[in-house]
Structure I
Amino acid sequence: MTTLSIDIRKAEPRDAAAIADVHHEAWRGAYAGIIPHKALNVMISRRGRDWWANAIRRAASVLVIEIGGVVAGYATMGRNRARELRQQGEIYELYLRPEYQGIGLGSRLFAAARQRLADHGLHGLVVWALEENVNALQFYAGAGGRDVAEGVEVFDQKALRKVAFVWD
């Protein structure tokens, strides 16, 4: 019998290629058919290994979740960017490889990201999700988030509504 460890830790530059792979797989899985194909491909191609290595070196807050030494997902977080919302922290991205979704790892990574924000003195949390990304909406509602605001993101002239979930 083999026991696999699940670790959540701060990302290091050596994780850049694995995070880029997670980003590619997760975004393709989450947004194919929602974000126009060309725009999605451009967005994914911009975030390769070098982009992630630079983000990690610039002291961006990036966490990874590893299973048996394999990076299964990541989260990025920091200060809330929406001035109209009073919550101080924001999780910008939280993604898992498709094969690791639905088994509780997202909840563990979400809890770790919230704790990291709180440890840095940021009270309250905002997360934005595209309205057509039903899995994300269900995840954040299930985690106790309140849907309090809406916005719009434009991709190749296609306007998509987004929803802000908050935790106080």
Structure II
Amino acid sequence: MANYLLGLEKHIVENDAYIENNHIQIESPVMLRFILGAKDDPDQTFLVDIKESTKKSLKISFHHQDDTTQNGLLRVDYYSRHKNPEKILDTVPEHFKPFAGIYLDDYAGHIHYIVDGYSPLAWAIPLETDGFPVKDISNVADITEAIKAFFEKINLKTELQYSSQMRIL
């Protein structure tokens, strides 16, 4: 189900309308939130939440929303602490197994995926071992590129233009 939901073409939704084009202003600290919908499956609603802390931590989260809950489908974290589960079930992908039970503190970033048999987003792997293209963030251009890459990964079809406030992390 997670792969189906990730693969759906999505658009930003405002006032019950699918938005084809939007402008995003990247300011410090980054705090963005978007409701997304899928034209091919209008019963599905999603939430993107992008938050930057004052400690250089950046979280980009993608949730599936239903009537009562938000279930995480994908999250990218930079400079954030995470420990993977100790127990390895048969559903854990091979390339996740070396990271069982460890903290991912030695890596600039990690990406959380759904693994059957575990709570949503319990497992993460370092970005260095994943195909996600932005491995680290050190400036506002990196943040913008990470957001673009994330939107591509979740199949967002709203055309976005970005502008940013200059700053040093």
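When distance in nm of label points 7 Å out along Cα→Cβ at positions 62 and 150 is compared over structures I, II, which one is greatest?
I
Which one of I, II has FRET efficiency 1/(1 + (r/R0)^6) of positions 118 and 142 (r between Cβ atoms, R0 = 30 Å, to 0.05), as calculated from the coordinates, equal to 0.50?
The read-out was computed on structure II.
Of the structures labelled I, II, one was used to calculate helix-only ellipticity at 222 nm (-39500 (n - 2.57) for each DSSP H run of 4 or more, over all residues; to 500), giving -3500. Name it.
It traces back to II.
Using the calculated result 18.2 for mean count of other Cβ atoms within 10 Å over residues 22-29, pick out the matching structure from I, II.
The structure behind it is I.
Suppose relative contact order in percent (Cα under 8 Å, 6 or more apart) works out to 24; of I, II, which structure was it derived from?
Corresponding structure: II.
No lab work stands behind these numbers, since they all come straight from the coordinates. Remember, it's a predicted structure, so these values are computed and weren't measured experimentally. Cβ atoms are built from the backbone, for glycine too; each structure is taken alone.
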